[in-house]
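Each structure below appears as structure tokens.
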Structure I
Amino acid sequence: MSRLDVSSLMVVVEYFNEFKALNEFVLVNKKCQDVLLSFKVNPEIHQHITPKLLRFFPHIQTLSCSFEDYQQYQIISEYDLYRFRIERIPFEKILPFYNKISTLKIGVYNGTSPTLPSQFDTKNWTSLRSLEINANSQIETLEYPGTLTRLKIAECKNLKSIIGSNQLKMLRLYDCKSISVIPNVSLTRLEIMKCNSFEFIDVTHYIELKHIIISECFSLLELSIPNSVSTLELDGCKSLQRLELSSNLSKINFYYCNRIRSFKIPTKITSLRLSDFGLLSKIENIELCKNIQEFKLVNCNQLINFNIPSTLHTLELKNSLSHYKKIDLSHVNNLISASFVDCLTLEEINFPMHFSNLFIDHCEAIANLLLPSSMTKVNITKCGLLQTIKTKAKCELIVQQCNILFKLETPNIIKCFYYNCPLLSVEQFNTNNDNIAIKLSSLYF
């Protein structure tokens with residue numbers, strides 16, 4: 001406890017779920033007592049507060065609680081700011097506090113919500129910084145105040161428009177089936193999920209936007225983003241056919257956008273993850289990416305004329321590049337770790353000199369592996385045609401379910417774990433009772 005700093009200890013306190021833990025915590029030492037004095041917002045126990053709980057935190061400025069608790073315990077108005085959750089009570093009961101609330105959560109995601117007016121106007125709520133509305137079917141128009149910076153709306157199926165000031169920085173729309181227009185404000189983060197009214201999203205004029213997440217927007221056909229965006233995440237946009245990407249993108253995560261056939265990758269990219277692009281045949285400009293360090297491909301089997309960037313540190317291929325029997329990594333001098341899973345046509349891999357970590361699973365066509373002396377860990381599983389492994393590395397080796405593997409030319413090996421390799425002889429490793437070779441009782445990953 002004495003080695004943790006105050007911030008770390010505050011995190012520990014937030015996970016306490018009974019008063020007994022708080023009572024014992026303050027008895028540990030003075031540092032623990034000072035931790036409770038550092039809280040500016042009270043934690044809750046089982047999402048509830050009581051006057052007894054608040055006595056542990058005498059310096060809080062913001063009260064975090066449900067409005068039900070606030071009323072039940074008749075909390076004296078001694079705080080400058082309030083953070084309220086409204087789940088079951090009529091919304092009108094909170095109106096007297098409209099100019100004091102900083103953070104407001106209305107309704108329960110995937111649950112219930114108090115009744116709201118169809119034209120929900122909060123523009124006079126001058127202290128409101130963060131607003132979250134869940135599971136509400138009445139609201140059609142939301143007007144928010146100039147102080148609001150974060151807005152999250154989920155399961156508001158009749159919401160059609162959002163009106164407000166330019167101060168909004170973060171917007172999340174989840175399962176709002178009627179809205180199709182994004183407010184014209186200075187967003188830095190935009191999240192749109194399960195909103196099927198969007199067919200075209202053009203946010204090129206949002207010049208401060210940095211991070212975009214779009215998920216399961218099945219009607220989306222086209223997406224255009226500004227050059228300010230550095231991170232883009234797309235998931236399950238099954239109709240998306242056309243992408244115009246930011247030239248400053250550094251991180252791309254694309255999943256299940258299976259109608260895209262090709263796209264031009266920005267040259268400043270550092271991380272690229274693609275999954276389930278069944279028609280993707282070409283990634284343009286990949287050879288020009290001089291900063292890319294992480295590359296992951298899953299279920300992308302139509303790629304042709306693909307060059308693996310030389311700057312990679314990490315490479316992961318799963319059920320991808322089926323047109324390739326040989327992969328040459330000898331030029332990827334900074335490569336540290338590589339993984340090959342379900343690459344059934346792959347017969348040969350050439351590795352760089354300073355490579356260290358290798359994982360291969362269910363690559364049925366590989367017959368021989370020649371590994372560099374820099375290896376530290378090698379894991380080979382379910383390679384049915386693999387016969388020999390050669391390396392001078394001082395490494396840990398795991399081989400499993402390689403039915404015709406019979407020879408390990410690994411004189412410097414530290415440990416060899418093996419399972420269900422019936423032809424493999426390991427007596428050579430245990431000549432001096434070193435127990436270098438260890439038989440496993442089941443598959444190990």
Structure II
Amino acid sequence: MMQAKSFAKTLVMTIIFVTVIVELVDVSEESGEAKSWMKTCEGLEPAIENFRQYLRIPTVHPSPDYGPALRFILSLAGSISLHPTRLVEMVPGKGIALLTWEGSNPSLPSILLNSHMDVVPVKKEEWKHDPFEAVMEENGDIYARGSQDTKCIGIQYLEAIRNLKSQGFKPLRTIHISFVPDEEVGGGDGFAKLISSAVFQSLNVGVALDEGLASETETYLVTNAERSPWWLEIKATGRPGHGSSLYANSALENLMRSFEAIMMFRSSQFDRVKAGLSKEAEVTSINPVYLKAGGSTPCGYVMNVQPSEAEAGFDIRVSPDANTEVLETLIQEQWAPQSRNMSYKFIGKAPKSGRTAANESSPWWGLLVDAVRRTGVVLNEAETRKSTTDGRFLRNVGIATYGFSPISRTPNRQHSTNEFLNAQEFCKGIRVYEEIIKAYTSYSGL
């Protein structure tokens with residue numbers, strides 16, 4: 001009996017001891033994570049605070065107020081002694097901040113670092129923290145809308161320049177930093193206006209960096225092309241009739257036949273992705289986004305009437321390698337033929353994206369790869385981006401443009417809930433931009 005009690009007591013003490021050890025290990029690991037970002041960010045604490053302040057400015061659609069963001073950006077530029085600084089307003093209420101660090105040879109083509117100020121809407125109740133409070137957890141995760149897309153790179157540009165100026169670095173080429181509005185709604189009142197202006201022509205841009213994507217691996221992602229959005233609206237008309245009648249060419253029948261043809265095309269593209277023959281961004285995608293037909297009453301839809309009109313909307317993303325003439329023919333002859341009482345129009349139709357060289361033929365590519373490598377990170381091969389950025393405006397006028405955000409080991413949460421960026425990744429990114437800016441602005445070729 002005594003032996004059993006002694007064994008039980010020993011067992012209990014062992015369990016308690018093991019539990020304490022496990023808890024200590026957990027605390028140690030959490031402490032290690034905290035110390036990891038603190039060590040990387042040593043000396044960059046003010047940069048983190050500037051980032052969080054910028055994130056707290058709610059430049060959120062559908063009604064972004066750009067005034068506070070622009071004033072904050074211009075105040076940061078003043079603290080770095082960047083000049084000249086310009087506030088360009090081509091559309092009332094939608095200003096563009098243009099900041100310049102002049103090089104010793106301003107006749108050389110300049111460098112442009114672009115980012116957008118606006119962010120997409122949020123549902124606050126779905127977030128872990130308020131998306132406009134920029135809460136930083138103990139492990140360094142900063143939660144906010146825009147933390148990845150793309151308020152991070154805007155602040156990283158400026159903080160990298162601040163550090164280079166404090167180190168006494170003198171650029172050969174001039175560098176411009178642009179903060180633009182409305183990228184998230186197509187850029188029509190933002191970069192599209194800027195690039196067609198005399199102001200932009202005066203910048204003499206030779207190469208540009210724009211937003212990229214978060215990488216879940218140890219490497220960085222980079223894009224050199226992107227799919228172009230075509231937003232297509234198709235309408236069908238037909239004779240209305242009783243819901244019990246069978247007759248040909250009703251509006252909905254015509255629209256359903258179009259759906260069948262469209263989904264066959266979609267399957268042909270999706271099958272390439274599923275078979276591993278193409279990446280998603282390398283095919284032309286089409287997805288239905290709305291369907292409208294039928295009559296309604298306060299009690300619901302009218303169920304015994306076949307409507308005279310039916311309408312559907314489609315989001316098409318055109319691959320840079322697609323034959324757009326063939327696509328136009330498909331729309332005219334199969335998806336919305338006049339012979340079936342169909343019509344169509346484009347709500348938006350962007351030109352096909354250009355593609356920036358990402359090989360030895362481009363000195364800018366080699367300089368980018370080498371600069372990133374010097375920070376201890378590998379840059380992936382350039383790829384096509386499946387969504388759209390302001391970079392397309394630059395590529396389409398022949399300016400070499402890379403989509404790059406120095407974010408690794410991070411789930412991509414652009415446009416999603418609980419978007420966050422760890423302080424360690426943010427601080428590493430500042431060092432990466434320091435190397436890129438030095439490399440690009442020191443290049444004397446071309």
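Here, each number is a calculation from the coordinates, and none is a lab measurement. All of these numbers come straight from a predicted model, not from anything done at the bench. Cβ atoms are built from the backbone, for glycine too; each structure is taken alone.
Each of I, II could give FRET efficiency 1/(1 + (r/R0)^6) of positions 351 and 423 (r between Cβ atoms, R0 = 41 Å, to 0.05), but the derived value 0.95 comes from I.
Work out FRET efficiency 1/(1 + (r/R0)^6) of positions 95 and 231 (r between Cβ atoms, R0 = 25 Å, to 0.05) for each of structures I, II, then name the structure with the largest result. Going through I, II one by one, FRET efficiency 1/(1 + (r/R0)^6) of positions 95 and 231 (r between Cβ atoms, R0 = 25 Å, to 0.05) is largest in II.
To test your reading of the models, identify which of I, II gives 82, 43, 42 for Cα extents along the principal axes in Å, for residues 119-342 alone when calculated. Comparing all candidates, it corresponds to II. Source structure of the calculated read-out (mean count of other Cβ atoms within 10 Å over residues 263-270, 14.2) within I, II: II.
To which of I, II does the computed value 5 (relative contact order in percent (Cα under 8 Å, 6 or more apart)) belong? This figure was derived from I. For which of I, II does helix-only ellipticity at 222 nm (-39500 (n - 2.57) for each DSSP H run of 4 or more, over all residues; to 500), calculated from the coordinates, equal -2000? Label of the originating structure: I. I, II: which one has P(r) over Cα pairs in 10 Å bins from 0, in percent, as calculated, at 4, 18, 25, 21, 14, 9, 6, 3, 1, 0? That value comes from structure II.
Look at distance in nm of label points 7 Å out along Cα→Cβ at positions 87 and 359 for each of I, II: the largest one is in II.
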